[in-house]
Structure 1
Amino acid sequence: MITELGHFALILAFLVAIVQSVVPLIGAAKRWPSWMNFAEPAAIIQFSMVAFSFGALVWAFVTSDFSLRIVVENSHSAKPMLYKISGTWGNHEGSMLLWVLIVSLFGAMAAFFGGGLPPTLKARVLAVQGAIGVAFFAFILFTSNPFDRLIVAPFDGRDLNPLLQDPGLAFHPPFLYLGYVGLSMAFSFAVAALIEGRVDAAWGRWVRPWTLAAWVFLTIGIALGSWWAYYELGWGGFWFWDPVENASFMPWLLAAALLHSAIVVEKRESLKSWTILLAIIAFGFSLIGTFIVRSGLLTSVHAFANDPERGVFILIILVIFIGGALTLFAARAQAMEAKGVFGMVSRESALILNNILLAVSCFVVFVGTMWPMVAEMAFDRKLSVGAPFFNSAFTPFMVALGIALPVGAMLPWKRGKLGKTAYSLRYAFVLAVALALLVWAMQTGRSALGPVGLFLGAWITFGAAVDLWSRTGRKGNLKRLFRLPGADWGKAVAHTGMGVTMFAIAGLTAWEVEDIRVAQPGQPFEVGQFTLTLEDVRLVEGPNYFSTTADVRIEKHGWPMGTLHPEKRDYPVARMPTTEAAIDYRFLGDLYVVIGDQQADGGWVMRTYIKPLANWIWGGCILMALGGLLSLSDRRFRVAAGARKAPTGGVPAE
């Protein structure tokens, strides 16, 4: 019964979305308040219906309702409860229901928190958001119904992909979806502004918190996915340049560019056309990511790889929304005339450079991701584009961004002096160079990647500290430092996180130690500063798997450091093995151990890695997300915060 009610609620949400996408638009065009006001309750009702529908699907997984096809294919009665729940979105149909749930959530939040928005803009934003919902409701109901019943229910299910039965993958997709589906709000604001024919400082202030929230969620989601790949897949890497990884990374790069360009719109009323274009393209790349994951055209460890017909449906949605928005953008170009004038050396120019580097780096990732498919379709050649291409093509843009970041963040608006700004950063530069030279002197026979990464990380971090300190006045008033707006602290913390992540990635790449051997039980061997001894290998039965578990004793300079337990698991229902790495997490680096197959002489294949600064990668991501949250706490960046002080229907002032 609950399942049928969930299906019915989904159909009702579809009908509400249709009305929401039409009535407010007509009301805004005719200036009919009652029609425009319909958008708010419609958005809230739509979200309530989808939330009920999603809850019904979760209930089906929790209770192991094997009369539903989706539960049979993605669950099992013996599976732990956490993975029964996460199985709801660990498949195509359930993940698409989560997709529309988040679209409707953002629409409901805009209705709830957008009290200060001009009525016509608010009505149009919610109408565009409703139209996005209509497209994906149709996709779900007509091609991917999660409430599809089986005529005869089996006794048990086929289990979820064992790789997805992990806490990191339980929380990774919701955060990721909150990120790149959340960019639909920036898209809705952009299209609504194009329909109105007005983009001003107030628009820039309104669109920023939505973009910032999406970027924060994307940062957390990507970090969780990277962490999962590091400890779960057993190969010791944190990033593989996989098509699905790139599908979330490309919108992240464009969202970062959009955040910075919206600042220029808000502060200087410049870059209007470019900011609108970025908002459209950023959501477009979110749709491209959805297409990549579900079309089956590109293979991935964690792609849904459904039939191409579904991919064509998503491609049609992409063409309609992004093509329509770009057509409207071309028609309204004259309405987005820039007002602010600025010099070649100014913060505006620095933010333009920031945008160029982020946009071009996104384009590089896009070309590398799609080129194998293009080559096969156009030239009948099977090509593989791997990490060497991405590392060599993508890294220079990030290095340039890291060098320019501290200087650009401190340049004044409109017109500045490069020498004066660089002089204020002299101590940060000297200290960063000194640290890099120190590491260069300490390492022998290794590449310059580590010292260069340390220089960039230190340069960005110390530059952010100098920028923050400069706001306290010439005398360095500490009380003033702690009274700074949340956006100032957020910028400093986020930039610091970027610096930490850059250094950590460079350090891990440059200084990693790898050892692969056949380890004999009871015979110690050396890897770097550690002594490892394979003491025993035993069989262990888990809740829904069987495990070959090793006991590996670790010593460092003769001192015992504990015992690690790497595993090889076999899931009999899914008929799929997995590798569970054992990791000794440490502040400066991890010891990473993987057990392989037993050999004819009784030994076991063991791979051992020393991973310097591995945790710093995710620590840097946490700092970036924290910086975004601090910026969101700034009352100036809440949706239409300034509008509450303005007369009804007025435009908020800076």
Structure 2
Amino acid sequence: MNQSSLTTTALTAERALDHEDRNNTTGRRLSLLTSLTLLLAACGQQSTILTTGNTTGPGVGTLSTQRLRVADLGPNVKVFDPSMPVADIQAAVDAVTSQQLTNQFGQQRYALLFKPGTYGTADHPLIIQVGYYTEVAGLGASPTDVIINGHVDSYNQCDASGCIALNNFWRSVSNLTINVKGLDGCRASADFWAVSQASPMRRVNVTGANLSLMDYCSAGPQYASGGFIADSKSSFVINGSQQQFLVRNSALGGWSNGVWNQVFAGVAGAPVQSFGAGNPYTTLDQNPASREKPYLYQDAQGKYQVFVPDAQTNGRGTTWLSGQTAGHSLSIDDFYVAKPSDSAQTLNNQLAQGNNLLLTPGVYNLDRTLKIKRANTVVLGLGVATLIPQNGIVPMSVADVPGVDISGLMFDAGPVNSPVLLQVGSHRERGEHGNRDRHDDSDSVPTALQDVFFRIGGAQAGRASLSLEVNSDNTILDDVWAWRADHGEGVGWNVNTADTGLIVNGDNVTATGLFVEHYQKDEVVWNGENGKTIMFQNEMPYDAPNQAAWRHSNVLGYAGYKVADSVKSHEGWGLGSYIFTNVDPTIHASQGFEVPVVPGVRMHDLLTVELGAGTIDHVINATGNVVTSAAVGVPSNVVNFP
């Protein structure tokens, strides 16, 4: 199908279905299916990918399993060499795919890593479907050092209720070139990255065909609720049914459509600024602050290194297109390569000895806090390495030191309540005028979190009062999803309890791609000065039993994003809050956003949406029209406040 037809069709895509609610097919979904359609059946059917080998455990795949294992990186890291036959690589990849495609709450984790070189050909392309807890990454210094002639795809999940991508979480692709080749019919028309939260695309170069952020080839509705792209270059992008999306520091060959909230910061080829009156685009010419994620690569001698990019301000475009990314390399010898069987004491001993941490794929059960005390420490997870606290401990804390980088991790709450899952900097109380005793880190390398995710419930009953507390000044939060689960195991108002997703006490903190959902009180609380948020997505809790259980003082419900009354300077662009109270549809929230009315607090391109149950009375403070079930999926917009 040609680009014009895709663009026209994408405009009819969904405007309201939420990303996680595959299991709740009554009410919201049924009310929308009659009005939301895509007319792309002519594109053809999804290709079948064959699988081989054992698919029941960590030794997935029969392609000379030992040959794919690198001892230092563990059995769930598959390292491929361009000299390997494409058929063998394909068989190994397919084995992981078959296990992980529907493994939403399993404990298996994988990283598929490709040494520099070219994989696949036009006649024999390499086709990778990326499932849960799977990282696909190149091991070159530049994305152009690894070329995959084929596809790296994430498709809709299809069952009797339809085909959607709303639950396509916890996966990633990075640091390689996808030269789109192969597959038949509709599947040949694009590389498909139909994902929702916690599925970043970083340092990717897409050539040969379009990049599509929705799967328009599967039968049925094509809902998706992403997402995040950074430091990437792509041909034309078909966005279509994505409810919200952030692209930053990238270069695009064009962009088609969107639903409610599409945000671009420092992106060449981005749509022009046009928000409100049916237009979803927020466009900043430059991105105020960024620090790209560290990545594993092989040097000219074949030795592993970790490259740590420099922080940048007012950036635009990729870091690599005109030459090597600015930054420095750390030898793998400077890292302790951890495995899930390692104790927290072992990891702390390694940190105390001055080592960085490389956490190989798996689930790490921690009986004590991992303490990051040294400036510029790097903690890098592979394959969505997951930390679970035991006995209510805080799984990780960072001291008052600059330059720490934490990336590629999930913090999964344990059964005993933790006060916080990740604390960045020590907590310091603010005075009566909002000031606090702090050191000045304005000239230091900023601490950064990239692709750091939090989960309360879903895999098991979990509890944590707070997911993330940021006390350090100048911190950069880059693609953070804090999720109190609305489906899976251990889910219920009194089961997976969690007050707040994020509290920011530090000054000069910047968040790019902030997703916080379903917490039981104010979901984001921003106490620090000079904060900035570029693209925020929130859903209020589905499961409040009644209004009495979800209100405080004279306020109905809680805000999705609250800036403290003491704050004098704060700015946000492209922020959305949605409501779907499926237990008690009569529940109201007074507002989606709550901020002090002072000259230095400025908010741009805000929206609220009702997804089929519940009411948000105002967008921000007492400004903005009500959203109700009378207009499901129709946003109420505020272009500027005040």
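Quick note: the coordinates plus some simple rules give every number you see, no bench work behind them. None of these values were measured; they are calculated from a predicted model. Cβ atoms are built from the backbone, for glycine too; each structure is taken alone.
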Given 0.55 for FRET efficiency 1/(1 + (r/R0)^6) of positions 243 and 595 (r between Cβ atoms, R0 = 30 Å, to 0.05), calculated: source structure among 1, 2: 1
Candidates 1, 2; helix-only ellipticity at 222 nm (-39500 (n - 2.57) for each DSSP H run of 4 or more, over all residues; to 500) computed = -21000; producing structure is 1
A value of 244 was derived for volume of the Cα convex hull per residue in Å³, for residues 267-586 alone; which structure in 1, 2 was it taken from? 1
Kindly point out which one of 1, 2 the value 8 was derived from, the read-out being relative contact order in percent (Cα under 8 Å, 6 or more apart). 2
Value 67, 60, 45, calculated as Cα extents along the principal axes in Å from one of 1, 2, is from structure 2
Out of 1, 2, which one gives 26.1 for mean count of other Cβ atoms within 10 Å over residues 203-210 as computed from the coordinates? 1
Of the structures 1, 2, the one that 11.6 was derived from, the read-out being mean count of other Cβ atoms within 10 Å over residues 147-154: 1
